[in-house]
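Next up, some structures in structure tokens.
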Structure I
Amino acid sequence: MLDVHREELPKSYLLVLAPSTAEPDELKLTRALHRASRSAKRAIWVDCSLLDHLSTEAIDLLLAYAYMLHCQARRLVLCHVPDKVRHHFLDLDEESQPLVVPSLLDAEYISRDLPPSSASAA
């Protein structure tokens, strides 16, 4: 169960995940990822620093969006991924694997090198 805080930044879209007991599923994460993916931003950053774990549903959702964004020449960048679930995001094919970085500063540095997305050209 997650709560999601959203912030649109100049070159990326930031989602901060926080624990919540309000909703029994990952509906807020689904909505936030959908909204972020509709923006013209080259990267969606997901900050997991407030979490101790991620549900299987949240992991699957993040992997699905990582693939979709990669197909659009955009990236999903995960920051502060809990050690307990980090292995779910590693050792995948390039199209399915989100970028996993230690901090938001690293996400900013990596995002500078991303090519302009086709979505921003529209």
Structure II
Amino acid sequence: MPGSLGRVRIIAFLAGFIVVLTALLLVTMVVAAGARRRRHALQTAARWAVRHYAIPGRGHTVVGVALTDADGRIHSEHVVARIPDDAQDWQRDFIAARQEAEERAFHLNSDRPPIEG
């Protein structure tokens, strides 16, 4: 009978291990599903907005539109213009590029689902 007691302990250990492993798997699946839902909700609520910036040492200003979510993460970007720092009429070029970016953002947002809430 001493051998059967060892088998019972092994079976009990394996059963407990399987229960713990199954619980861990379920918790992981629930957490991952929640993260996917949150990421999807953020991307759905993201909106196109005008964005401009200069990269030091590059010698130009970038004007574009960026798909930005509520957390400030950029999911996509469309560059409208790169204006050289030494452009003849930098301000005119910048204003024209910004206007083009505003129009593009407006049209891109018209294809986005409405924000609910």
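What follows is calculated from the coordinates using simple rules that are stated; it is not laboratory data. No experiment lies behind these values; they were computed from the predicted model shown. Cβ atoms are built from the backbone, for glycine too; each structure is taken alone.
Before moving on, here are some points about what is shown:
- Among candidates I, II, the computation of P(r) over Cα pairs in 10 Å bins from 0, in percent that gave 14, 51, 31, 4 used structure I.
- Parent structure of the calculated result -20000, given that helix-only ellipticity at 222 nm (-39500 (n - 2.57) for each DSSP H run of 4 or more, over all residues; to 500) is the read-out and I, II the choices: II
- Each of I, II could give relative contact order in percent (Cα under 8 Å, 6 or more apart), but the derived value 25 comes from I.
- Structure with the greatest value (metric distance in nm of label points 7 Å out along Cα→Cβ at positions 32 and 104, set I, II): II
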